[in-house]
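So, here come the structures, one by one.
Nothing in this text is a laboratory measurement; each read-out follows from the coordinates by a stated rule. Predicted model only: the values in this text are computed from it and were never measured.
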Structure I
Amino acid sequence: MLSLLTTLTLAQASVSAPPPSSLPSPQPKPSPQKIVPPSEQLPPQGSFGEQETLQPFEIFRPQEVRPLPGKLDEVPVFNSNSPEVVQTEGILLSTFPPAGKNYPLAHLNYPFQGRFDIFTHHISRARTQSELRSLFQGLLVYNPTLEPIKLEILQGASYLTRPDALFVNLPAYKDDPLGTVYSGPGSRVVNDILRGRRQGLWSPLIEIPPGNARMLMNLPIPAGTVTPTSNGRSTLLRLWSSGPVYIANLAMYAPLNGDNGERPPTLEEWANLLVRGNLAGPRDIPPTPIEQLSSYSRITYGRVAGVSIGSQWQANITDSPKVDYLTIPKPGKAFSYGLSTLYRGTFGTTQIQSARIAVRYPDTAYQANGNYGTQYSLTMPLFNPTKQAQKISVLFQTPLKDDFRAGGLLFAKPLEDRVFFRGPIRIRYTDDGGLPQTRYLHLVQMRGQEGEPLLTLSLPPNARRLVQIDFLYPPDATPPQVITIKTIEPTK
């Protein structure tokens, strides 16, 4: 592959075409000691008054937990989340061919064509005076062919923690008809994509000439000029390419002008980093070897840096593939379906929903645990087979992660102060008055939280009611979760 540096000019803001014989193949490869005062200096215990301590305990809810029907689609995702905290410049993720690069192992040789997604989530954290400069994140897209390539940006959003999307305290459930409720950049990004938005950062179409490169994104993650000295950026794009393209996600501290003011890096500077740079750091903790999971009581999943396969999971939830309805539980009973389940977290179903990874760096996750940015689209044609009207509730829940206990879910009381889900959900249904409804809710759930109903409906005898739920798994969440259908037992 012809070096990007030797052919790029600032006037063109592009990379010149290599001769046909040197084109890369467009075929992808499958603490100090604590000092305690002497006891005689402490006041008598009785002077503190009565101190009640609530010990946490687990609540087991016996019910059926089922595998989620459907599967992930085959849309590839440029999935960049390692290292999460970036403190040295370099390559975050490159799918370029390794030929002609100073560090070949930093390039995974995977071209994208047709529909694909880009997901990135990284944090800049200043430690020294030199790191007070803004860390820039650059997405570079390269056309290795002899024909122009059209790149369509179907949807896209990118937000900083500060000032775009601060982590604010929100209630467990909050209606969000306008898309203005969010906490954190991950929550805000998936909110936009769920509503079909494309941020003004991107035009609908980019044309990349033969052998040329374009910057798809060249944005700062400023740290040091904000308090505290840490900031993050989450980005999610849905794209379509008319031909094969290679993509690189790069990190560089802002170059300085003559007056020591910051400026964005140029395409030439990004290309130089791509060719000469190594992987950015510090590297995250490597994952537990997947073939040795049974030998470890505690495991490390690792963070993702590679190409995962699957952008959306569509589930038509029925009693079986042979029928078109979902029979509601008996009064007082419930059943659930796992969401974003992962190894050691299947609720006894053995179903792992984490996307497989086609290419990855050796010190990053084996699977796309959490499926960040993946859309779940659930259709539930509820059916009441009884001769009495039944009241049902649909709940979104965050049980304690479990893999071996079948026939129920574990919840915590009191709840820990640890947010495990923070993001929007869309619910479409027909209400009890026969009117179609679309609601957007922002959910916040702690680890082990049972949750309140997303909606409650009354189903007449032998009636059906369609309920559809859509959400994108947000970057600031921790899997797994469940969707639960519960029939409320009549009060006597």
Structure II
Amino acid sequence: MGSLIFFFLLAFTTSIGKAQKYDYIWLMGYESDLSMEGIEGIEFDFNTTTVSISPVSIGASLDISSAIISDSAGNLLFYTDGCRIIGANHQILENGEGINPGEVHDIQCGEDGFGYTAWVQSSIILPTPGNGMVYYILHKHIIYQYQPEFEVITDGLYYTKVDVSLNNGEGSVVEKNIPLISEPLTAGQLTAVKHANGRDWWIITGGRNNNMYYRLLLGPNGIEVLPAQMLGESSGDGGQACFSPDGEKYARFFTPDGLFLFDFDRQTGYLSNFQQFEIPNESQQSGVAFSPNSRFLYACTRDTIYQYDLDNENIESSRQVVAIYDGYQSLFNTTFFNAQLAPDCKIYINTFAFVDVLHVINFPDEPNEGCGVLQHAIQLPYWHSRALPSFPNYRLGPLVEGEDPPPPCQPVVSVQETVRGNTPKAYLFPNPAPGYFKVAFDAAPLWPGQVLLYNTLGRLAYEGLLAPGQREQRFEVQGLPPGMYFYAVAVGGQLWRSGKVVVGR
């Protein structure tokens, strides 16, 4: 096996420092007035060197129709649960009630409702090109169909416009529920990518149970609906879609249909070169994300994470299993669902059920097991369900022939192991481990933790608990088959060190 390359995070370079941080605040969870133990909002703040995860009192229950936006400096502006628009002070914006009106809104958006359920990626927020004060929320509308059998139908796409300069700087909704498309659409899978000019936005969404792709363009003067395109095979009603960070590829994945992969022309907005890869799985839980360098594509089924190498001449044959669900439960099974590339260059993966953890791919630019999947590695302060935010690459610039696009996230450098900064240093020794190893810290941690060993298939092979207040602990691994393992030392839900260790007899 070739040497495994690990990464640690550096401070922003000048180019990233000037980047657009519209996705630097993530919100998940539920409003705090539900009076339920374990229920509260959760905030991810990527403005710090290491992401900060903390409780926050939010103004809505964020489930599968949520969307969030910050300003270009990374300060929270507003968010939606599909029912209403809530400002940075977690109060409903002026004119922010009544999003997605109709029967479903009346049922799901009341005092006891948990928000609109138009499916994941049913809402997206984009800044108006050339205007830092006006934002467009694109949101899918659903209806209940009762005959011949009950179904939830996505019957169209709307936009709502917010001007954050109004109402003494708190923001106001200036247009609401304006129809864009009045045709049946696939559930969710609403995503966007920068035009070749680096300013405007292409918005793509699929039709319902067909091979139609609707194309919209957001420019300085608003949204233009362009002629739709028919390409490839028909797709079902669900799953996840995304563009590669460089804007050259578009993928959508719904397990009953397989993984769809296209080339994308940022100048014309057209898809081409359709490819379909079968992925056997009975569950409809599906997630997809690209690595920061756009080389690797990750597809999540309920119990397996696959990696594809897009540099391989035969992409389908490059498929590698990088993780298999290890059976961990946190109230419910912590299986795999949607995925999202984050500003820290990691891919976070949620679970469809009600849980208080997230999975993470620590080094998604690395091939095979080197990508460093850690299951249930991110401990959250409260439970959440399905509401992993979905963001486009806000930092993609204009298409310039012969030049690489700017990085979509915080840059990294290669080293043999990764050590979390601003924390006591962690060490694992001896290596090779003769039936045991020790984990030591230069200062005793204040929180409990874990030491995890994964085999070369990404399966969890060993889990040891780290007690707080101890600088050194010993772990017996005589029962493990000898060979190479990947380890992670996590304390307080955060990764402190990772690397590789050889276990012997």
Structure III
Amino acid sequence: MSLRHLAFVVIISTPALAGEDAGIDPADLLRRIEALEAELAKRPTNPPPPPPPTQTVPDAQPLDVTEPPFSKFDWSWLNGSNYQPASLLKIGPVVPTFFVDADYAWQFSNPADHTIFPTTTAARHSEFSLNLAYLGFELLANGIDTPFGGPIGRFEVQMGSYIATIHGQDATLQRGSFLSNPTLSYVKQAGAGWHFHWLHGVNIELGIFPSYIALESFTPQENWNYTHPFVSDFTPYYFSGLRTQLFLLENQKLELWLVNGWQSFGRWHDALTGGYLYNVRHSNWFSFTHTLYAGQEQTRASDPNSQSFRVYTDNYAQVLLLNQLDRGFFQRLALCLVADAGYEFRGPTAGEIVDGRRTPPNGPMVGGSLTLRAEWTRWLMTTLRGDVFYDRSSAVVYPLPLGNLYTLPGNGSTVNPFEFLGGGFTATIDLRPSPWLVLRVEYAHRAANQPYFSGPAGITGPNGLPPVDDAARAAFSPDLRTTDDRVVANVTLRM
């Protein structure tokens, strides 16, 4: 029914509207209705719906933000990594670190000078000792971000006997001036660089860093055992130079480095050294790492023509054999297998008699270790480890501590007194009442084909003290044995 028909019906059916007293002219009403119908006819029958509200499409995030490296699975079980949850001390983009590691060690030979040799951790016999303490800060990747990435860096200062056993043995500091041990030995690590949003993240840093070689970490708390096997003690603990980390995929990392030398602040030669590290991880149960190092490492006094060369590869696989954290007992079982190999070329006169003394020969280095770790509960763990190392020329075997007045006697061979073969067995118990505190007790046995371990008279001098004159020095020889047994207990707090 149209508006005109509706109005006609209303007028006819309502006398008041049809009469003159109503004040309404029916003809005028119809004209108005016709005008209204004409206006409505001009309008579209089905008007278009209103446009949807404008939606802002977020910018695509880079892969290192949406899929950070090694973030899909729990890798806290790995040997040489920090198992702790996120730090409680985080302040914005900066994470402070507080670490204290104290120990008590007993070497069964009971050395008079209280010097446990060889070792890097727990270096003092029958003493309560501060092994390592450090305080530091780390600026996280993506902490201060720009479209081109952001700055990264870390700085940690340290103290304890760890400084003397590792940093204090750097003889490259004796070349020239303005490079001294007190200047750098208190720096655990210090680096500055930039994080790029390439691949799954790329970091380029310059500074002092913990070593990229060897399974075990510089920080003892991150390792399954407290003391280190030969295959770790004989490889670098730190490097000084340039590091580039390329996270190729979420589960793969490639590191390239250009450094001053094999665990050194300075350089024996004018040629830089370097290498690479490649790590790939599968699911949550397998990790494999391959590293390669190459460079000149002999002193300029022993190799003035720069003819020496060292190449070394370190390889290790870690496998999580059992992972059932919902069980009340025997929750995890994992193993690590390490296989290292290298070669030392000392020059054309290596192994010959020079100035009446036989020089070290050229030769290979081979080493390995096998470690088995059981996590019985979230607070009780045990670890068993066996290791072996062979070095034909003692190229990487630790000499007596820097500054000691004596030298190692060698294996007694007239053909090659430098040949070294050693190994050992270690058993460790961890008690972890909280993620931030760990208590350890460890027993270690070692043996070698030459006298290499501290005996009752020690390695320093008469009665455990440095000789006071030439006569006292000539009358003393370091007391070294072919076997070694020790027990270490320690407590570590890390926040």
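Structure summary
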read-out	value
If Rg and Dmax of the Cα atoms in Å, for residues 271-326 alone is computed and equals 20.3, 58, the structure in I, II, III	I
Value 13.6, 34, calculated as Rg and Dmax of the Cα atoms in Å, for residues 223-262 alone, assigned to which of I, II, III	III
P(r) over Cα pairs in 20 Å bins from 0, in percent from the coordinates reads 23, 57, 19, 1; which among I, II, III	II
